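Below, each structure is written out as structure tokens.
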Structure I
Amino acid sequence: MRFGYVANDVQIEAYVDRLDFHHDAVFGVFNRKLQIVALAHLAICRLPGSEPVGDFGVSVFPAWRGRGLGGRLYERAALHARNEGVEVLQIQALASNVPMLAIARKHGATVQRMGSESEACLRLAKPSLESRLQEILEEYWAHLHYTAKAQARAWSDWLAIFQSIRQRAISATTICSP
């Protein structure tokens, strides 16, 4: 439901190629194997003469849905948008995308239905020292958490190699024994 249709690899690659990392932010959740299981994109639109607007989208792998990852990524994107001076965070979604609209409503957004589509808007508070410190802390914890997973993965890979060498040595010893 992320794009309103089932997107193929070519369409997703084109979408990724259009990401503007000077104005946008991408947030992800990784599993223990360091595979992305949830990903959010916050596009910040700054048109001359109007207030900056953030557009939020999220994708969560089916096996990981229902665990609050989309909501947590929405909170993270809203905090970042607030600290970037965005006044309104919006979501464009099909009216049938109940999980996405539930995330928006749960976090205080107003939802308007327009035929088969819906728009959710959340007015953000002005940035404050507290919101900026909160974002710094969340970024620190996210980096720490990812680093811990990466180190655990490296340790696990090293142990697997060691175990393989050990098994081959045991097998070689068994074959060579009289």
Structure II
Amino acid sequence: MDYYTRNADALFQRYQSLPAVDVHRCWQDLLPAQPGLACDIGAGSGRDALWLASQGWNVTAVEPNAALRTRGEAHTNSLAHQLPGSITWLDDSLPELTSLRALDQRYNLILISAVWMHLLPTQHARAMRIVSDLLAPGGLLIISLRQGADAEGRFHPIATDTLIHLATDRALVVQRECL
């Protein structure tokens, strides 16, 4: 977390410079026509939560890093009056998601974008169980992976096949694998 705190301003700018519509081009056609409840786990700068709220989703933006969460919340709050949906920020993290689970909500969409690699391999099965339990029946779970080395030592290896196996073990149907 120290990396994200030390670099919060630069990371906020970098994340905001990439349009969500471009980042999520591979799967955005899978979004249900009718927006509902969404959860952006590892919301960072709020870019994706803002994109979803602009389409009418009511988003819970989960971010464990206070420096990023503060910037993201301030930015999205400044635009909230323009949104058909809403964004509520929450301090929480995988794998436990204790505060999120306490809300007792089921989400039509759960987005975990470039976050899963922060989990230790021993945490993957528990995280998948918790996330799948938060998903509403017929809901959409999107997990994007960042592969490769990390000079800061923040990332742990995860193979796509392993992630797919974890999902199918929880009776989730893989609709698309984007490379």
Structure III
Amino acid sequence: MFIQTESTPNPATLKFLPGQTVLEAGTADFPTEEAAGKSPLAKRIFGAGQVSGVFLGNDFVTVTKAEDVEWDHVKPAILGAIMDHFQSGQPVLNEGGAEGSGHAEHDGEDGEIVGQIKELLDTRVRPAVAQDGGDITFHGFERGVVYLHMQGACAGCPSSTLTLKMGIENLLRHYIPEVTEVRPVGVAL
């Protein structure tokens, strides 16, 4: 098994490409070791040490390292953990651990607008950020403000503010006049 790696816009995060499907559908975010309980793969990667986050996509695994360690020191252990997992035959996620679309549900009078927002995110934004080893999901819509949750390489990325404001906000405002602003949730910028 040969696992490729790619850098991401976030210097603390690397994208690992095992050359096979990681998740059949959706994504899975494990921002802490405690959250990794439903994924044997994520638990194994955290077990390599010096890992502060694991994000699983269709054909990639994004790993965020601890602040005080260099990639040269932790990358071999992560590569070994990913290889060991796929050779073990264990599932990536335990039963009941599958993720959905990742978007929050929204009930209310803005249902049509929210549907348009989710459609644009799914067709225009999420494929692009997946290339960088991350994901952006809908969290809420209130009084013209769209709240988005950034995951994987996007969480804590130095260019995430620019991505949100200049990219996603402009896109949503162009297609959906009711959108006035985009703000992140769950990420300290």
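Read-outs throughout are calculated quantities, based only on the coordinates presented, and are distinct from any laboratory measurement. Computed from a prediction, not measured in an experiment: that's the story for all the values here. Cβ atoms are built from the backbone, for glycine too; each structure is taken alone.
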Mean projected area of the Cα convex hull in nm², for residues 106-153 alone derived as 3.6 - corresponding label from I, II, III: II
Which entry (I, II, III) yields the derived value -7500 for helix-only ellipticity at 222 nm (-39500 (n - 2.57) for each DSSP H run of 4 or more, over all residues; to 500): III
Value 17.8, calculated as mean count of other Cβ atoms within 10 Å over residues 74-81, assigned to which of I, II, III: III
Cα extents along the principal axes in Å from the coordinates reads 41, 41, 32; which among I, II, III: II
Comparison of I, II, III - label where mean count of other Cβ atoms within 10 Å over residues 50-57 is highest: III
